[in-house]
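Enquirer: Structures are listed in the sections that come next.
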Structure 1
Amino acid sequence: MIVEPKIRGFICTTAHPDGCAKHVADQIAVVKSRGPIENAPKRVLVIGSSTGYGLSSRIAAAFGCGASTIGVFFEKEGSEKRTGTAGWYNSAAFEKEAKAAGLYAKSFNGDAFSDEMKEKVIEAIKADLKQVDCVVYSLASPRRQHPKTGEVFKSVLKPIGDPFTNKNLNTTTKVVDEVSIEPASQDDIDQTVAVMGGEDWEMWMDALQEAGVLADGVQTVSYSYIGPEVTWPIYTNGTIGAAKADLETTQKRLDEKLAPLDGKAWVSVNKALVTQASSAIPVVPLYISLLYKVMKAKGTHEDTIEQMDRLFRERLYGKAEPQPDDHGRIRIDDWEMTEDVQSAVDEAWKVVDTGNLEQFADLEGYESSFLRLFGFGLEGVDYGAETDPAIGVPSLGE
């Protein structure tokens, strides 16, 4: 099959197996170019490991730390007539690269929110690794079925309190217009917290601890975002922000629970980047396009792999300290949030419109980053050649 990108709104309905493999290989090359990470974990579980920050976390752990990794995700396999999801191909490529490097890698595909998945992963840890010394929680899902009650929750992207209107970039038409969103109901807030808050992270850690598969000194980290004031109504002060506040409350409880193991839980606040999740949030694509322009000009732009390598190398492990903020969070968004960067973005935000979009925004960079998520636009890939969309993830066939 010859695979081409088919974009619908903020998603691409196709993915290129060879392009995804190249995207994974490029990320591995970044980590390896920086050398091994000292004092690193050797047995790492990544929950939500197939795309974005989760995939880059697994790559940083494996190829920076030399760690055995277990990854959990929910992706669709391809067939002769239809491509699989990008996350499926990313995971297949990761396992191939890990095997070539002599690294243990095992993957699980299914509902990470379920008790059944937790049990399967625990069995694999006991059988193969005995214990894990690092757990990354990086799930991004629009819905969650509660494993105890069976209730299905759905997250929403809404402000809390008042309606919200601001500039927005239509990435399809390249038009800067306005978006207006009505405020969330209490049920909207509760449902979003149930999906994106800390409950499942805590359930995972409780299950792992009760099973005795957490090593002494274990660290666990989940990811969040804060961003500038212009995004706060739809993010930090909106329904997602309520979920992230719950995540931070969970982190403090996990700290207490992990204390007998001399363990530590962290929330890492990461940079705004083009991911499958961020592309769906109103206002954010315009902000990211302006941010990319500013940070690339300053030479401080990072993608997910540079962010996760820095998290493992300079904050969680290596010689450096975590450097938490006043709320106890690790701030890997520190370069994004410097005063000079935010001032430049703020000035651009005030004047940007459809007519001057190219002047102030890195549209090419945004589009390139978006397409790379699905394996398109990578150098060295022959997109005119036939490719096999039915490739498998090796460990899932075991």
Structure 2
Amino acid sequence: MVFLLSLDPETMLIMIVVSAFLQAGILVALDLVANQYKGIFLYMLASILYALGMGVGLLPITVELGILQFLGNCFVITSRVIIAIAICQFLGRRNNPTFWGLIVATLIFTQYNYIFVNNSYTARNIWLIVVNVIIYGTLIKSILQSKTNGFLLTSCLIITISGVEILFSLTRGLLLLDGQSRSAIDVSLANNFSWLVLFFIDFLRNSFFVLMVSQRMYSELKEFSEIDFLTQILNRGALTSRIETNLKNPTIYPISLILLDIDYFKKINDTYGHDVGDIVLKFVISELQAHLHSRDIIGRWGGEEFLIFLPHCSAAAVRDRAELLRHTVENIGIPYSTKTDDQLHCTVSLGVVTTAHPKVTLDDLLKSADIALYQAKEEGRNRVKYSTFEQ
């Protein structure tokens, strides 16, 4: 407590204002490089608004400057509203304009009342705290209800710092009850504690937001590098990596591997055009995925060839599953134009290999599956050939 009382509130406020403007500059740069995401521009504006609002706190409180104090407080809490809206936008959450409008209206009314009508530093700050708690409580709820795949860690950090801000606000409210603070630069336990803690909270929250944007960019870039653009399944590189990782797990055996090829696909392209060929690829993949388990892995091996990895799948089980896939493709009509009657049919050939030996390699399995697929084609296509890999 002695340490807190020895701090200079005015100096700490200057630090907060300078830091806020510097962080706003970083957010401006972030908006320039990541403007494909909603919310970043708003977050940047909120940071600038916050810096301006805190800067007003450095001014001496006089009747003539009451309007500046009013604007400063409105800027600070409005910046919090905008931050919450910005993060919700970034997460793809729909904002409620009526709710946020009521929050801002409450803020304006209470600040006007306790600056111009019943001048009270404590009362107007208590209302700021109440509104602040509502804002961050709402933000936490929105984040918890959002899909944060790819940036879960930083979303949790934003939740954490929002919770800290709520605790900080409540603590500041209790400290203000001693009546020792008449302005933001008064030396008091409430002011000294508040400005010290607020400096770190703002810095961490803005840093976590920048990290969240960066993590999302990295996640989407990684996903883009692993997904086949046309079929939206794993490409060859990502598929190889996933399967090789799974092969190291001895608990998933027996396993099966299916190498599947669309029969006479070149003829489809030559007859109907490559655009129809693309439709066929996407339609076949959609049908195959509908019959796979969540633990199964499917990817495009190349051209019209696909690879399916089936953990916990014995030789007996894979016979039924492979035949189901073949039968499904054979019996679907694929629409390829605006005319409902324009449908084409295709078939697939499958080479299947099964093993129960954990020391097997992907190359071993591919060789066996490739031989089986070749046999299926040689025997007339639209069929499944099976093999078992033994060490």
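Enquirer: Quick one: mean count of other Cβ atoms within 10 Å over residues 20-27 came out at 18.2 when computed from one of 1, 2, so which one is it?
Expert: 2
Enquirer: I have 95, 52, 30 for Cα extents along the principal axes in Å, calculated from one of the structures 1, 2. Which structure is it?
Expert: Structure 2 accounts for this read-out.
Enquirer: Oh, and also: Can you tell which of 1, 2 yields 4.7 when distance in nm of label points 7 Å out along Cα→Cβ at positions 92 and 188 is derived from it?
Expert: Clearly, the read-out refers to 2.
Enquirer: Taking percent of Cα pairs over 20 Å apart, for residues 156-291 alone from the coordinates of each of 1, 2, which one would give 71?
Expert: Answer by label: 2.
Enquirer: Given that relative contact order in percent (Cα under 8 Å, 6 or more apart), derived from a single structure, equals 13, which label among 1, 2 identifies that structure?
Expert: The structure behind it is 2.
Enquirer: While we're looking at this one, here's another question. So helix-only ellipticity at 222 nm (-39500 (n - 2.57) for each DSSP H run of 4 or more, over all residues; to 500), computed for just one structure, reads -11500; which one of 1, 2 is that?
Expert: Of the options listed, only 1 reproduces it.
Read-outs throughout are calculated quantities, based only on the coordinates presented, and are distinct from any laboratory measurement. Since the model is a prediction, treat every value here as computed from it, not as a measurement. Cβ atoms are built from the backbone, for glycine too; each structure is taken alone.
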